[in-house]
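Given below, in the form of C-alpha cells, are the structures.
What follows draws every value from the coordinates through simple rules; no lab data is involved. Treat the numbers as computed from the prediction; the structure is a model and nothing was measured. Cβ atoms are built from the backbone, for glycine too; each structure is taken alone.
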Structure P
Amino acid sequence: MENSGKFEILGFFAGLLTTFSFIPQIISIWRMAPEPVEDISLLTYVIFNIGIAGWLIYGIKIKKIPVIVWNAVALFLTASIIGYKIIYG
C-alpha cells in the first residue's frame, strides 16, 4: 500500500473519532429533553459549525473523501445540538 493510501485510512480513523466524540454530548442533551440546556454554549457551537462547514467546502474542493464524509456528519451532529439549544434554550 502506498503512503497516500495509509494516510487515507488514518484520515478515516481520525475523522471517525473526532466526529463521533459529539455523540455523548447529544445523548446527554436528549436525556435532558425537554429541559433547558444552560450548560451548552450556543456561540461555541455556532462558531464551530461555521468552521466545520469551511472544512467541508475545503474537502469538496480538494476531493478528499475522509474530509468530506466526516465533516458532513459532524455538521449534522453539531447542527442538531444547535437546534436543540435554540428550541429548548
Structure Q
Amino acid sequence: MIKMAVDIERRVLSLDCEFHIDCTERLMADGSKFSDIWGANFYPKDGKIDFIALINIRPEKNRTMEISDAETKRAVEDVINKLLPI
C-alpha cells in the first residue's frame, strides 16, 4: 500500500510517506492549505484506490476516516488518475 495526500485545489499530491500526515506536511510546506488536502491509499498489486486516512477526519466536513462526500472523493480520484500512471 502506498499512502498519499492529495491537494484538490492545486491538483498535486505527495506519496509514499510513512503516515498520511507526513505527506500532508510536505504539501503544506509547498504552499497547500490543510483544508484542501485529503488522504488516500493506492494498492499497486490490484490497482485499487481507497479514500481512508486519519487526516480525512474533519468535524465540520467529514466525520470518518473515509471521505464521505462524493464530490470530494471524485476530485481526489481525478488528481490521482491524472498524476499516477495506474
**Request:** Can you spot which of P, Q the value -28000 was calculated from, given it is helix-only ellipticity at 222 nm (-39500 (n - 2.57) for each DSSP H run of 4 or more, over all residues; to 500)?
**Result:** P
**Fill in**
Output 10.5, 35 (Rg and Dmax of the Cα atoms in Å, for residues 35-74 alone, calculated) maps, among P, Q, to structure Q
**Item:** Among P, Q, which structure scores highest (criterion: mean count of other Cβ atoms within 10 Å over residues 43-50)
**Value:** P
**Item:** Winner on distance in nm of label points 7 Å out along Cα→Cβ at positions 27 and 51 once structures P, Q are ranked, highest first
**Value:** P
**Asked** For which of P, Q does Rg and Dmax of the Cα atoms in Å, calculated from the coordinates, equal 15.1, 51?
**Response** P
**Request:** For relative contact order in percent (Cα under 8 Å, 6 or more apart), the calculated result is 43, so let me know which of P, Q that is.
**Result:** P
